[in-house]
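Please go over the structures that come below.
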Structure I
Amino acid sequence: MTTNDGAPAAGTPYDADLMAASTDLGAALRELIEASVVSTVPAAEIAAAVELVREATARVGASRRAAAQLPVLDDPSVGRRVFNPVVGIGNAIAPPLIVRREEGGVVAEVTLGVAYEGPPSYVHGGMSALFMDQLLGSAAGAAGLWGMTAHLELDYRGPLPLETPLVLRAWVESSEGRKSVIAGSIALAATPEKPLVEARGIFVMPRPEKAQAYFGTITDASGNHAPPRRPGDATSVQWA
């Protein structure tokens, strides 16, 4: 979880130096990814960069956690998911979105570079689905609900331009028992009242036996059993 200025939120103590280094690495890699898809340098320069990247990969990858082990920097109970692919400040493929509460739901602003391109000069439609899935889950968490995505549908009203400020919103439409219906939208920040993407999802809290089957092997960084146990654990809700 982060605050609206991108700083890590409170929760269990963490290694501040490791957090700073991981955050810087995520930012540097985002810059590299964006540069790699817009670069016009000669092949020799690209080849030289490949060697540097592979050297860095070997250093960073010298010690790895298992997929079922949470990162040492994470605290899911407060929504601190440093390597989440949408909101994780340490994940190079995350913009990252900084999600905050607003009356009736949650909101985020983002400007997406060419690395997110689908049709020339526009955002890939699959990215809209990814971001909406995350934001709808965040709206559920902000409302004290928890569920896994059971159904997600999007209506594309118009293309989302790259390198243009966007605003994303989500809110709870209804909730009954284990099921919640969440809606959301993406629009230009300049015209937020005209959605270019509209989304609607059904989130269902798994029964105890299903939750055990899904998350029974999850551990924290010390190897202790640590399955999701409350709203923010799985939805990575971020608070302002």
Structure II
Amino acid sequence: MNLVKNSKYLKFKNIYKRLFSNTKYQAFINSYPKIKIGSVLVAILCAFLIVIATFTKLELRILTIPEQAFSNPPLFFKNIKSIDEITTKYYYIPQIPLVLFAGALLGPRLGIFAILLYITAGLLGCQIFASGGGIEYIYQNGFGYILGYILGTALVGHYLNGVKFNFKKYFIATLIGVFAINLVGILYLIGITIINNQNPLELFGWIWALSGIQLPYDLLLSFIAINIVIPVRGALWFAMD
């Protein structure tokens, strides 16, 4: 019985060694896939995942400090009985992590292709944006963030080109991607505010809602998403190579 188990183990070990010592495989997981039918299909899948993320709401919490906490902090915090008293429920949409995941997985060319596919489908009338779809969506305050996906994907893809597993560089890539998307989004918000002659104070409200509240979660989840790129690319080796 032990001999059978040992033979099965050795057989599995040999297969594993042949696979992961394959120089072609190693070269593939540490670089971006070439444009082939399989990699294009994966890019389309990434665009579909971004659509799914648009309608996925993760229930998280943000810290809120009531006025009483400033008037008498010791008494206020002494009487806290539940975390609900200092936090508020917040529904987070994980689009940015998936966008940067696509850029890190596929590289700038295929990554941008996935983003353009998503944007084009939405502008052509598919109800895949958060508030619908259609060409008139360009007048929505949040459309600048969608345009920012292109820049974020391109920058992350270029920065991680040829980079092997490296936490420091993945963290820098996360910062670059998230802040690039938010920068484009904020600039677009400013433009919309000027064109529509809106109250400047309303602009700060939109920036806080679309950038301020979401930023910590965007950074954390994008960093996690980028860190799983290499194993995912390895798992999709046969499909994309």
Structure III
Amino acid sequence: MHLGLVIIVVVIASAVGTITGFGTSTIMVPVMLVFYPAPETLLFVGIIHWFGNLWKVILFKHGFRWKITLTFGLPGILASFLGALLMFRITPQVLSRALGAFIIAYVIYLFAKSSFKVSRGILTSICGGAASGFMAGVFGIGGAVRALFLSAFDLPKAVYISTAGAIALAVDTTRLTTYLAGGAHLESIGFWILPPAVIASFLGAKLAKRIVDRIPQARFRTVIAGFLLLIALKLLIWPT
């Protein structure tokens, strides 16, 4: 795969992932799998995803809130293990289509009742985090499910992005450690491609920040809902 194409894919994926809080892997994995084996693709995309979430936390650090990150993130991580156990008992295509239908129903409701939001108390954060983590474990699409529940809180833009980034950063760290411990490496891709790709991910995040700064807070959740709708349609038409 030509370096120029890698850079373009990384910039686009990083920009979309920063704005929405999810989507980096959704864009990069299908493209990379055309050229490289699955283990290397997952490792490479996982590394770029890790840095992408780091940029979210850094660039939107003024919105970082320890309370919501911990009360939402920790239950989510624990519940994802329970969901992952159930995943092996159900057909993946059925799960994907069910999630797609659920997201579409949520988006339609959100457009019909734009004022809808859930209180951001400790209890609701714990319940929302546990529910999103469990569903992410079952469906295997952590970012989109997490975004669905976080958007229900109608958070300020910076708080939403930094929270999504911090939670995903913890999950990615565990995931990358598992990949490396299992012997995954970048033999075909080449380690040399990582530095320019990481720089490209930062440029994509910076571009996204400029775009986010121009999106009115009142319309930000609508933007997230639009991307969620695209993911939902993909799940219905091309289930994982």
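For the reader, a short list of remarks on this structure follows.
- In this comparison of I, II, III, the computed figure -9500 for helix-only ellipticity at 222 nm (-39500 (n - 2.57) for each DSSP H run of 4 or more, over all residues; to 500) is attributed to I.
- Structure (I, II, III) behind the derived value 29, 26, 15 of semi-axes √(5λ) of the Cα gyration tensor in Å: I
- When distance in nm of label points 7 Å out along Cα→Cβ at positions 30 and 134 is worked out for each of I, II, III, structure II gives the greatest result.
Throughout, read-outs are computed from the coordinates displayed, never taken from laboratory work. All figures in this text were calculated on a predicted structure; none of them were measured in a lab. Cβ atoms are built from the backbone, for glycine too; each structure is taken alone.
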